[in-house]
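Next up: the structures, one after another.
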Structure 1
Amino acid sequence: MDYRKYQCNLWERLGCVVAGIILTAAISWLFYRSWYGMVLVIPVNYLIVSYYKKKKKDERAKKLMIEFRDAIQSVAAALLAGYSIENAWKEAEREVMGLYGKEAMITQELIRMNTEIKLNRNVEEILHDLATRSGVEEIESFAEIFGFAKRSGGDFAGIIRTTAMRISAKIEVEREVDTVIAGKKLEGKIMSVMPFLILTYLNLASKEFIDPLYGNLSGVFVMSAALLIFAGATAINRRISDIKV
């Protein structure tokens, strides 16, 4: 599996399409009072699908990083118990399967890894392949250090423990950051829906107040400009709150 790409299943695609249609219909009515605004359904759907794929890919990468940390901790423990480096990965497979189940990403990767080890493929080559497909910086760094240590006869157990500690530290920092900015993210989500709520209120309670903005070319320009400013502000807000550690 290439973890750098996320493929939506049928239900996810249908969900994104429905969300895009609903959002486009809201934009058409609130900003233009015309179904001609439904021509935006294609770009809106594209943006929703792109955002959803990125979100799911990032979530999967974080989950893979946590599972990989637990796997290499098992490898380090097996090495200290006297296992060879090849057998240590087999022992890690057994422990990870008990921890996460057979369908977990890291379990499947370890099953694949141990199968290829039996076919006399080098461990560092297998790790390098996983690192490339994962797109996770910590796994890529570990694969490079592991390959260098294997060629030069380094302390595998020490290297693996150090890597696991660094991954754990990063996970903890990310959790602390998420806790600190959780309130700001909520504020951003509220601000994202406020223009729709305000326009809905004005259309229902003070329709004559905003009637001049509809049904004429100047009104289309004004509302289009407002929509673009709103979309840009939403994008900036998401980028600011998406802090990478």
Structure 2
Amino acid sequence: MTTDAAAREIPRYTVAVIGGTGPQGKGLGYRFARHGHDIVLGSRAAEKAEVSAAEVTSRLEGVAGAGAARGASNADAIAAADVVLLAVPYDGHDDLVASLAADGALAGKTVISCVNPLAFDKRGAHGQVVKGGEGSAAESAQELAPDATVVGAFHNVSAVGLWSDDDFLDEDVIVVGDSVEGKQVAIDLAASVTGREGIDGGKLRLARVLEPFTAVLISINRKYKVHAGIRVSGLDAH
């Protein structure tokens, strides 16, 4: 069931965006901050993250009720946050998550993965097969950080749309995970992107479907020269 964000008061979160200097991470961070959440963009190099945070802050000038944006190293960003968003390329994903989890930094955190294991060849984009079809980036993150609560969300949202001037994007955010509480955090944050709460799409293993589906949207976007998203119909009656 989708719910208009105005129908209930959504908690204010502090979100560490790991991969916050990339288009997807910076765009999601901007959306969260635009609608009242505080963000810490993380990077291996704090200076690089600070530059991206300054860009977000500039975009937020004059936006009533906007949250704060700053940059930091990955470790410092996580330490300052309630929620961690993984918005990094799949290449090197496992090594990065393992390093972040090694010292317990992710323990007790809600970790939202929007990582898409994609590959490209002369026929276009396609999903990589993870663990012989029995895994996903989100599931790998949960295995590598067992003391965190990992959910999958925001896989199919266009980075171009996120950085646009539109107040909200005309699409839905599907959230998957094995924790009701963890999914609720991502469902809440989805309202910053679409103006309505995200949709509970089921268990974490269904990230195996959501992650490679991004390749279909890339194909549609190239064919029609748009920035397509996903809308789920039939929920308004529930």
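Tell me which structure, out of 1, 2, gives 0.05 once FRET efficiency 1/(1 + (r/R0)^6) of positions 111 and 199 (r between Cβ atoms, R0 = 35 Å, to 0.05) is calculated. Answer by label: 1. Can you spot which of 1, 2 the value 39, 21, 18 was calculated from, given it is Cα extents along the principal axes in Å, for residues 39-102 alone? Checking each candidate, the match is 2.
Which one of 1, 2 has mean count of other Cβ atoms within 10 Å over residues 95-102, as calculated from the coordinates, equal to 14.9? Only one of 1, 2 returns 14.9 for mean count of other Cβ atoms within 10 Å over residues 95-102, namely 1. When distance in nm of label points 7 Å out along Cα→Cβ at positions 71 and 167 is computed for each of 1, 2, the one that comes out at 3.1 is 2. Upon calculation of mean count of other Cβ atoms within 10 Å over residues 135-142 from the atomic coordinates, which of the structures 1, 2 produces 24.5? Source structure for this number: 2.
Name the one structure among 1, 2 that distance in nm of label points 7 Å out along Cα→Cβ at positions 63 and 143 of 2.1 was derived from. The read-out was computed on structure 1.
Here mean projected area of the Cα convex hull in nm² was derived from just one of the structures 1, 2, and that gives 12.6; the source is 2.
Taking FRET efficiency 1/(1 + (r/R0)^6) of positions 55 and 183 (r between Cβ atoms, R0 = 30 Å, to 0.05) as the criterion, the top-ranked structure out of 1, 2 is 1, with the highest value. Among candidates 1, 2, the computation of helix-only ellipticity at 222 nm (-39500 (n - 2.57) for each DSSP H run of 4 or more, over all residues; to 500) that gave -11000 used structure 2.
Here the criterion is mean count of other Cβ atoms within 10 Å over residues 175-182, and among 1, 2 the highest value is seen for 2.
Values quoted throughout were computed directly from the atomic coordinates according to the rules given, and no laboratory measurement underlies them. Fair warning: this is a prediction, and the values are worked out from it, not measured in the lab. Cβ atoms are built from the backbone, for glycine too; each structure is taken alone.
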